[in-house]
Structure formats: structure tokens, C-alpha cells
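Any read-out appearing in this document is the output of simple, stated calculations on the displayed coordinates, not a laboratory observation. As the structure is a computational prediction, the values presented were derived from the model and not from experiment. Cβ atoms are built from the backbone, for glycine too; each structure is taken alone.
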Structure I
Amino acid sequence: MTDSELLLDSRLFQALDKMADKDEESLDAIMGHGYLTAQVISPVPASPEQICEVMFPEPEATGLTQEELTQDISGVLSFIDNQLNDDSAEFIIPVSIEEDEELLESELADWCAGFLEAHIEQEDAWLGQNEQEVAELLLPVAALSGLFADEPDFAELSKNDDLLEDMATQLPEVMVELYLLMRAEG
């Protein structure tokens with residue numbers, strides 16, 4: 001089991017799954033990891049307190065205090081930042097995809113949807129500089145999320161399983177490229 005997979009067993013991600021069981025609009029653990037990854041990459045990341053308010057509108061429902069959740073969020077943000085910053089290891093997206101599973105119905109699609117949620121909240125900042133390059137790097141995330149599969153620009157792409165598999169394979173590298181691009185802008 002990787003460090004990223006172990007991370008999903010932490011109380012923060014268990015709290016997310018607990019919230020998602022009660023409210024289907026809530027982020028689950030996989031979506032939460034994607035959301036937090038986008039916050040780390042963002043040129044204007046939200047504070048752990050702001051992230052907590054978005055992820056846990058009713059923190060008392062988790063059995064944890066807002067302070068505990070905020071502390072755990074800070075730790076996960078630091079963990080993801082270290083992963084993205086580590087030249088000696090590949091960034092790991094903690095999802096599993098079954099052999100015959102459709103990518104657009106997989107945990108990876110959920111992870112990408114969580115990532116996009118954070119991106120959309122700050123879209124102007126993300127696209128403020130290097131708009132074309134950022135948009136190109138975000139294309140695999142958007143395509144793999146399945147959120148736009150019915151839109152004309154994505155319809156053909158969403159039907160091309162080989163291309164989607166290539167995008168999924170390259171996604172960890174794309175995250176590092178986005179991270180480095182955003183750091184170069186600052």
C-alpha cells in the first residue's frame with residue numbers, strides 16, 4: 001500500500017466519506033484528495049480554514065472538531081505538496097481502476113471531478129497567466145472527469161478509450177507540470 005493510499009485511511013478522508021454517505025453533494029475521500037491536490041497546485045490556494053468550510057459545511061456531523069479537520073487538512077496539503085515537489089518519485093493519485101472498468105465511471109473520474117471543483121472556484125487565477133498552457137494541461141483532467149462527456153468538444157474524446165487510457169497514464173506527470181508552471185508564475 002502506498003503512502004497516498006494509507007492517507008485515504010486517515011480520519012480526514014474517513015470524515016469525507018461519512019459526509020458523502022449522508023449527502024450525495026459532498027465530496028468523498030477520492031474527490032477530496034483531488035480537491036486538495038488542486039488547492040496545492042493553485043496559484044492562490046485557499047487557507048486550510050477556508051477549505052474546511054467548503055469540504056465540511058457541517059463539521060459536527062463528522063464527529064471531529066473544525067480545529068481537528070483544519071489541522072488534518074494542513075497535514076494533507078503538506079503531504080501532497082511534498083509529493084509534487086519530490087524529483088525522485090512519481091506523484092501518486094490514490095485510486096484503483098478495475099480491469100474492465102470504464103475510466104469515466106471510475107474512481108479516477110471522481111478524483112478529477114474533485115480537482116476540477118477546486119479549479120473552477122478559482123478559474124480566473126488559474127488562467128491568469130499562461131492560459132493556453134494551463135488549459136492544455138487541464139484537458140486530461142476535464143476529459144477524465146466525465147463531467148463534459150456530452151458537450152460537443154468532449155463527445156469524441158470521451159468515446160476514445162485508448163486516448164483516455166493514455167491521459168490517465170500521463171495524469172501524474174500532468175499534475176507535476178501544472179504544479180511547476182504555477183510556481184514559475186509566482
Structure II
Amino acid sequence: MFHPHLANSLRWSLMGAWLMGTAFLWLVATENFRRVDAVLSSPHPEFHQRLEPLPTGEARVVLRFLASELNRFYFTVWGWSQLFLGGVILILSWRLAADRFELCLLGAIGLLAAILALWVTPSLVEIGRQVDFIRRSPPPPQMDAFWRYHLAYTVTDLVKFGAGLFWLLRTGLKRA
């Protein structure tokens with residue numbers, strides 16, 4: 001049996017989770033790199049003692065590589081999770097006979113999520129791994145492409161987030 005009230009509550013909750021997950025990933029991704037320098041400047045003698053065998057500056061390179069790998073994992077898993085969330089929300093909205101604008105908006109949000117998950121994120125992962133251990137001065141040729149994909153991800157994700165927030169507010173106010 002299909003319960004419209006439950007379906008409505010579920011799709012609002014899922015969109016809220018989607019938006020919160022996106023915001024949380026923004027925080028995690030930036031903080032992972034900040035933590036590298038924070039850990040390296042921390043007063044933990046045992047940690048610094050274990051770093052002594054490494055040449056100067058290598059500990060930072062290794063820890064930044066770890067932060068990059070964590071971010072690659074998080075963005076890849078999150079990309080696939082967004083496709084699932086978007087699909088469920090779209091199906092629920094279709095079952096609730098949402099208006100054409102709402103379905104098109106959700107479809108556009110899903111398309112943006114698909115572009116990120118299937119094209120932009122894999123490209124960032126690939127190029128990022130190519131430059132992990134390459135000297136940055138002078139910048140390697142791959143850095144231009146990396147920053148273009150990074151900008152594409154950021155702008156697309158912001159647009160997707162704004163559209164999701166708009167959908168949440170519009171449908172919530174329409175039903176109130």
C-alpha cells in the first residue's frame with residue numbers, strides 16, 4: 001500500500017540528508033588537508049620521533065597523499081550515494097504525481113549528480129594520482145586540468161546544492 005504522507009516525509013528527509021551529506025563532505029574534504037599541517041605542528045613527541053627518518057618535507061607529502069586518498073574515497077562513495085538518493089526521491093515524487101516542474105528539477109539535480117559521479121570525480125581521481133608525488137614548482141602540466149575539474153566539481157556541486165535546497169523549500173512550502 002502506498003501512503004502519500006509517508007512518501008512525502010521520506011523524500012523530504014532524503015533530500016535533507018543529501019544536502020547535509022554534501023555540506024559535510026565539503027567540510028571533511030577541506031579539513032583533511034588542514035589537519036596535515038596541524039598534525040605536523042602538534043606537540044606529540046612520539047609522532048615526530050617516528051617522522052625523523054624521513055627527509056625534510058617528506059612527512060607532509062606522505063600525509064597529504066593520505067588526505068588525498070581519503071578524499072578520493074569519500075567523493076567516489078558519495079557520488080554513487082547521491083545517485084541512489086536522487087533516484088529514490090525522483091521515484092517517490094513521480095509516485096506522488098508531482099508537477100512537471102518538480103520532476104524536471106529533480107531530474108536536473110540527478111543529472112548534475114551523475115555528471116559528478118561518472119565524469120568529474122573519476123577525472124579528478126585520475127589526474128590527482130598523477131600529480132601526488134610530482135614537484136609542484138614548476139607546476140606540472142596536469143595541474144591546469146586538475147584545477148579545471150576541481151572548479152567544475154565545485155560549481156556543479158554548488159548549483160546542485162542550491163537546486164536541492166530550492167526543491168526542499170518549494171515542496172515544503174507548497175504542502176504547508
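Matching task: 57 is the computed value of percent of Cα pairs over 19 Å apart. Pick the structure from I, II.
Numbers: I: 57; II: 64.
Computed on structure I.
When mean count of other Cβ atoms within 10 Å over residues 12-19 is computed for each of I, II, which one produces 20.9?
Details: I: 20.9; II: 16.8.
Checking each candidate, the match is I.
Where does the value 25 come from, among I, II, when relative contact order in percent (Cα under 8 Å, 6 or more apart) is the thing being computed? Kindly include the intermediate steps, with their values, before the conclusion.
Numbers: I: 25; II: 29.
That value comes from structure I.
Work out the source of 0.35 here, i.e. which of I, II gives that when FRET efficiency 1/(1 + (r/R0)^6) of positions 68 and 156 (r between Cβ atoms, R0 = 41 Å, to 0.05) is computed. Mind dumping the intermediate values first?
Working: I: 0.35; II: 1.00.
This figure was derived from I.
Tell me which structure, out of I, II, gives 3.9 once distance in nm of label points 7 Å out along Cα→Cβ at positions 92 and 148 is calculated. Walk me through the numbers before you get to the answer.
Working: I: 3.0; II: 3.9.
Corresponding structure: II.
Suppose mean count of other Cβ atoms within 10 Å over residues 84-91 works out to 17.4; of I, II, which structure was it derived from?
On the way: I: 11.4; II: 17.4.
Among I, II, the structure yielding 17.4 for mean count of other Cβ atoms within 10 Å over residues 84-91 is II.
When distance in nm of label points 7 Å out along Cα→Cβ at positions 140 and 164 is compared over structures I, II, which one is greatest? Intermediate values should be presented prior to the final figure.
Values: I: 1.6; II: 3.1.
If we compare distance in nm of label points 7 Å out along Cα→Cβ at positions 140 and 164 over I, II, the biggest value is for II.
Just checking, which of I, II has the largest value of distance in nm of label points 7 Å out along Cα→Cβ at positions 28 and 44? Working shown, then result.
Values: I: 3.2; II: 2.0.
When distance in nm of label points 7 Å out along Cα→Cβ at positions 28 and 44 is calculated for I, II, structure I comes out on top.
Have a look at I, II and say which one yields -21000 for helix-only ellipticity at 222 nm (-39500 (n - 2.57) for each DSSP H run of 4 or more, over all residues; to 500), as calculated.
Numbers: I: -21000; II: -28500.
Only structure I yields this read-out.
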